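Listed next: structures, encoded as structure tokens.
Bear in mind these aren't lab numbers, they're just calculated from the coordinates by the rules spelled out. What you are looking at is a predicted structure, and each value in this text was computed from that prediction instead of being measured. Cβ atoms are built from the backbone, for glycine too; each structure is taken alone.
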Structure P
Amino acid sequence: DHVDALPPALQDLRGQRVDVIGVASIEGGEMAGYLLAAGFTNVVGHDLQPDLEQLRRAHHLAHAGVAEPARQAHLEQLLSGLAGLHLGQEYLAGIEDSALLIPTQAWFMQEANLKLRQLRDEGRALYSLIQAYLDLASGPVVGITGSHGKSTTAALVAAALSHSQMFPEVWLAGNDRHNRQALEQVARDELGAGCLVLEISNRQLLQMDRAPGLAAITNITPNHLEEHSGMAGYIACKRRIFDLPGCRVAVRNGDDPISLGTGPVREGIRELRFATAPAGLETCDGSFEEAGAVWLTRHGDRALVLEIDRLRLRGAHNLANVRAAVAICAGLDGFRPELLPQLAGGLETFGTLAHRIQLIWQEAGVDYYDDLSSTTPQSTVAALRTIGRPCVLIAGGQDKGIDFDQLADQVGRSLAAVVLLPGAGSDRLLGAITEMGAGESVRRTGDLESAVRIARELARPGDAILLSPACPGFFSANYQAGGFRQAVRRLSTSPRRRTGPA
């Protein structure tokens with residue numbers, strides 16, 4: 001279907017060359033598809049994949065949130081509509097002739113993009129998917145960022161809003177990897193009837209020139225420090241979601257001293273908070289936990305939202321995500337008493353996202369959990385605490401300069417054995433565990449299947465095997481598409497295998 005709405009950066013460019021860089025990715029594929037639907041006739045795609053076969057495979061893996069046959073149809077639409085496609089050695093060919101360059105959020109981290117960096121430094125304009133969402137959305141926009149919990153919180157907000165029927169349409173998009181992107185649908189919502197919920201990464205924050213109307217930071221802990229020249233730069237990046245023009249409501253974590261330590265929000269912005277206890281809401285409205293329930297407070301009055309034991313989600317970190325979602329919904333007029341039961345219904349029935357402490361297999365008294373999305377020590381600590389029994393932890397990867405002492409201490413507390421894959425982060429984690437006196441609990445190996453095999457040998461009935469990297473770059477995209485589950489299945493010896501939630 002044709003799309004008429006165009007953001008300012010794309011006005012008058014329908015007949016000019018527009019280059020989409022990383023066209024097989026979620027961001028690149030969505031932008032290219034939107035441009036073609038909007039009548040652009042000279043869209044040129046670029047991708048590092050060496051040939052068309054590898055491009056098809058990369059697209060299939062990246063767009064795992066899109067069911068077949070729609071995923072294949074999307075790819076064929078791109079291949080038939082692009083005016084040019086440059087792969088492998090031809091990557092970035094002719095981009096100096098482009099009227100507009102649209103790279104993915106992590107473009108600056110790849111050496112192959114030196115030519116793109118040079119053009120940017122010379123003043124060439126770059127555009128992005130996240131900016132397109134902000135430019136095209138006519139209705140309310142919620143933007144959620146944070147070091148941990150942003151994916152789950154964004155999904156919780158979308159589930160609660162959909163269940164409450166506050167809006168006829170709710171779209172979950174942005175950095176989200178579990179659902180189909182919705183740029184064309186947002187562009188067609190010219191009356192602003194729908195609500196757009198965006199998960200926003202640190203890299204996407206740097207691509208934005210304005211903030212969503214309702215902005216939230218789940219928490220700030222050390223992460224991606226190498227991209228921001230240290231912690232101060234990382235904090236400043238996260239704070240952009242409140243400081244850019246357009247923010248009208250700010251939702252903050254009343255339990256997070258780093259987030260609160262960034263200072264007050266601008267005058268005129270309404271602030272809400274979420275906290276574990278009412279004491280965290282002394283100066284503003286928001287959500288809190290008390291007597292086994294989550295509550296809302298407004299102008300001193302409180303209202304029960306839900307009983308915690310009715311939630312499918314488990315773990316203290318997920319309770320924080322639920323409190324954040326409640327405060328965010330309240331910022332969208334969710335304080336109305338008649339809406340609270342509907343919002344609660346969406347939160348109570350919400351299940352675990354893929355790769356987030358997801359039970360994928362049970363055999364011989366051992367539970368297997370996929371927590372691939374935990375790429376920091378703090379999130380792996382939360383996973384170990386949530387499982388709450390002896391674990392064999394599979395972890396490791398690249399080094400982001402983050403302290404591993406808390407994780408090393410938790411390994412000891414969890415009576416955990418550890419299997420490490422290669423990487424500089426693995427080396428530092430081993431050093432921290434050794435300093436804690438638990439180095440004998442660590443095994444090292446070179447590939448995933450060997451790691452699963454060793455973990456199976458170390459686990460005893462009643463234990464859990466937890467894949468939770470604590471580092472970035474743990475696996476390539478093929479593992480995100482189910483490689484852990486496949487490795488467990490290949491090594492299974494039980495004739496009565498049983499998987500957990502898909």
Structure Q
Amino acid sequence: LAKHPDLRRQAMIDLDDVTHTSKPVRVAAFSGREEAPLGIWGTIAEQLGKREQFKDYYSPLAAPGQSAWVELLRGEPLLILLDELPPYFENARSKPIGNSDLSVVTTAALSNLLVAVGKPGLANVCVVISDLKATYEEGSGRINRALENFANEIGRSAMMLEPVGLNTDEIYHILRKRLFAQLPGEADVEAVAQAYAQAVRDAKQMDITSASPEKFAQLIKASYPFHFAIRDLYARFRENPGFQQTRGLIRLMRVVVSRLFEDGGAADRLALIHAHDVDLNDRETKAQVTHINPTLDNAISHDIASHGQAVAEIMDARLGSTDAQDACKLLLVASLASVPDAVLGLSLSEVTSFLCTPGRDLSMLRKDILAELNTRAWYLHANRDGKLYFKNVQNLVAKLKTTAESYHRESSLKELQKFLGKAFAPSLKDCYQDVLVLPPIDEIEITPNRVSLIVCEPSLGGGLHADLLRFYEDLTYPNRILFLSGTHGSLESLL
């Protein structure tokens with residue numbers, strides 16, 4: 001657009017309040033994915049046809065100062081585009097220059113460029129630099145510090161331009177335009193908003209949410225046909241390494257929406273597209289989700305969706321609902337962020353309010369469904385504030401289950417003997433003086449001066465096992481022995 005005024009006029013035809021020159025604008029562009037044997041400054045000078053003007057800064061590579069930049073860039077309007085700088089800094093770190101390296105020299109050169117552009121002589125020069133906030137996923141602490149220093153330098157004189165704010169209503173406008181040819185009128189949207197508001201009122205009467213019905217309706221009218229939770233939950237993972245904020249979200253939502261509108265999809269019974277309306281049993285949908293955070297793949301397959309075999313799916317099959325799966329998918333979306341200090345998880349109140357839909361009974365959600373998920377899901381955790389979230393680390397439930405499965409019957413019996421031996425060890429010894437746990441009959445010795453407690457395996461038919469009963473009947477001192485047992489089912493469940 002800068003180079004070609006004709007294209008510029010076509011693109012800006014609807015922007016009446018924006019003035020622009022009808023002349024071509026000089027453009028110098030650099031991508032960090034390309035080689036730059038003369039440094040970034042040499043590449044810019046070469047594109048401007050002034051390579052020789054910077055010849056003193058090529059061998060060895062040295063940072064041009066402020067005055068050098070001013071002399072190079074002065075003249076006709078100029079646009080400088082710098083993209084993909086993090087990988088360039090990573091590569092530059094491996095190239096020594098004197099007692100330093102190319103990444104340090106580049107930081108100095110670009111810092112001087114920004115200072116120069118702020119001078120009156122270069123008022124018609126604009127430098128555009130792509131986002132430096134996200135940590136370069138392959139970078140070390142040193143490269144990240146170099147990027148941070150450069151970002152701080154930029155912050156002194158730059159204006160931050162965010163193409164699309166994922167945490168603003170602007171994202172709804174883009175998704176509507178890109179994904180739908182036509183949408184219902186205002187009356188239909190109002191009806192949907194009021195139906196959701198009523199669902200929240202019903203939930204408040206049951207004292208399971210503190211959400212405001214009026215605010216609910218207002219937010220839904222602004223976000224329709226999407227649930228308003230999408231904006232805030234999806235914005236949490238926008239800084240994930242490798243995730244292209246706007247394009248990545250559009251790709252994800254395109255897959256989600258197309259899946260909903262397929263034959264047999266859920267579009268006919270849904271009034272809104274919710275944050276949890278992701279079909280994780282669909283290969284393409286799951287691929288989009290795991291691309292955002294690959295570490296949660298095990299959590300998805302074990303706890304959320306595995307063609308009927310995951311924890312939430314088994315629960316829903318028994319309960320005849322989708323509440324467990326919806327709650328888990330909602331918590332998964334709230335757990336996809338992978339950058340340091342990211343917001344993860346949802347409180348019980350938030351889960352309840354986000355799942356409020358017309359006609360849905362949420363009375364069992366907290367006490368039954370979420371409580372059972374806490375005791376069955378392997379990757380579900382709770383933070384200090386009580387917010388639930390998924391993590392790529394097995395929780396205590398998983399570890400206990402794995403440990404229990406590693407024991408065979410004999411090992412389990414030995415562990416049970418140790419536990420019961422400690423539990424029933426006599427202290428005052430008023431009732432009994434010795435305790436034997438699950439002993440073979442030939443190891444039971446009864447003496448006239450001591451009472452023994454025998455903890456024995458339950459009999460299938462109830463009461464004492466026949467061999468123990470005969471042993472008791474043949475005793476010389478039957479009043480020196482006590483038997484303690486339980487039910488056969490209880491023993492088997494322990495083992």
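FRET efficiency 1/(1 + (r/R0)^6) of positions 199 and 439 (r between Cβ atoms, R0 = 35 Å, to 0.05) was computed and gave 0.05; which structure, P, Q, did it come from?
Source structure for this number: Q.
-13000 is what came out when helix-only ellipticity at 222 nm (-39500 (n - 2.57) for each DSSP H run of 4 or more, over all residues; to 500) was calculated for one structure; which of P, Q is it?
The structure behind it is Q.
For the read-out FRET efficiency 1/(1 + (r/R0)^6) of positions 215 and 239 (r between Cβ atoms, R0 = 25 Å, to 0.05), a value of 0.35 was computed from one structure; give its label from P, Q.
Only structure Q yields this read-out.
Name the one structure among P, Q that distance in nm of label points 7 Å out along Cα→Cβ at positions 119 and 191 of 4.0 was derived from.
Source structure for this number: P.
Matching task: 250 is the computed value of volume of the Cα convex hull per residue in Å³. Pick the structure from P, Q.
Q
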